[in-house]
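Below, each structure is written out as structure tokens.
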Structure 1
Amino acid sequence: MLAHLIADFILQPYELVQLKRRRVGLAIHAGIHALVTAVLAAAILPRWWMIIPVVTVVHYWVDAMKVGHGPERGPWSLVAFLFDQAVHMAILAGAVLLSGLRLDGEVFYRSVTLTAILRYAVPYIAVAFAGAILLYQIALAFETRLNPAELLLTRLRVAGMAERMLTLTVVLFAVPWWWWLGAVSSVVQLGVNHRQPRRWVETVSGLTFSAVLGLLFR
């Protein structure tokens, strides 16, 4: 999952997204995915030398199937995005089972510290980078603002990352009666945007996404 998050949301800039309309772009993205997966999973995944190439080919095929298809705006664009992520999660689950590991099993690297860092990297990368794309898709789906692409601008993107990571950190590490601190920024935003109720969808979605991941990894 960590490899998927890194390859899909950190190492996939806008230019590569556009290049994926051609086979060379799909191949580059699939290659990045394979390399990141090998680096992170080879030490813990039995038969990785066989499984990673299979996952790479399937990943390429899934991405090729969606190129040029699906709505770009409206609720169905969000559905398509979520469905695509669900398909990739199913592929990863299949790879784990194919390797002989259990989905509910725990894996450990040689270093306890490294294991903990990689474990917590999953929710932090998810809320910071995948969360930014999720909110962009929500803005497209529900028309929360005239120009949803402004959510991807550096200023708003970094601010959103900081807000979601704060919520995640509070839920992950603080005792429950301090969890309200993770919602302070969101409550302020709700007040600022009280005349733009559609913006509330963005705020509540970001808060919920971060809080749920915090509970799952707590």
Structure 2
Amino acid sequence: YEVHGIDVSHHQSRIIWDSVAAQEIHFAFVKASEGVSLNDSLYCFNWDEMKRVGIRRGAYHFFRPSFPAEEQVENFAFQVEMAYGDLPPVLDVEVLDGASKIQLITGVRTWLYLAEIQYGAKPILYTNLKFYNRYLAGHFDEYPIWIARYNSREPRLACGRDWQFWQYGNEGKVNGIAGDVDFNVFNGSLSELESLCMAPPMILSQR
């Protein structure tokens, strides 16, 4: 895989993004929000810095199935203003929080639908391989998928579909980041990654 990236949150403390950008890091996802009211304390810093140093950036929301999906989209949208060239919004789904499978799928579908309207791009769905195969396989095939599987063998999804991003390790070392960081690859070329990024609006010629 030729296209590599990381994902971060306040757990990585304050990152020296100039040092990160000097390495083969093609993209980075940063935590923005969680549930209906939680926000990542370093989101604004990370978001602005990624833009400044020229790393393709994306933002994710940690989904809490026991809270209304509509309010969770509002929480994310209040934080995250996206620009052309940014990666689509990401929904991180990895806990049930006591919700049923039907409640989970309904909530996830609502969040993805509303976020697509909000940003004009199909969101990316993040989850781990076991959670995907147990609860989400066969649903959401129209959305790009980002799968966590800490293994040297690439993930195989129960429904047979391809993955777009693979989080293959959580003990990565990167200059500019104290402690461990998650490592990811994109299943494609750099130009394919760029085509996944948010496009400028179509300007129709006036006749």
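Annotations for the structure displayed:
- For distance in nm of label points 7 Å out along Cα→Cβ at positions 22 and 166 computed as 4.4, the structure of 1, 2 it came from: 1
- Structure from which -7500 was derived, helix-only ellipticity at 222 nm (-39500 (n - 2.57) for each DSSP H run of 4 or more, over all residues; to 500), options 1, 2: 2
- Among candidates 1, 2, the computation of Cα extents along the principal axes in Å that gave 56, 45, 34 used structure 2.
- Calculated for structures 1, 2, relative contact order in percent (Cα under 8 Å, 6 or more apart) is largest in 2.
- Computed 0.55 for FRET efficiency 1/(1 + (r/R0)^6) of positions 38 and 190 (r between Cβ atoms, R0 = 35 Å, to 0.05) - originating structure among 1, 2: 2
The numbers here are math on the coordinates, done by the rules we state, and not lab data. Predicted model only: the values in this text are computed from it and were never measured. Cβ atoms are built from the backbone, for glycine too; each structure is taken alone.
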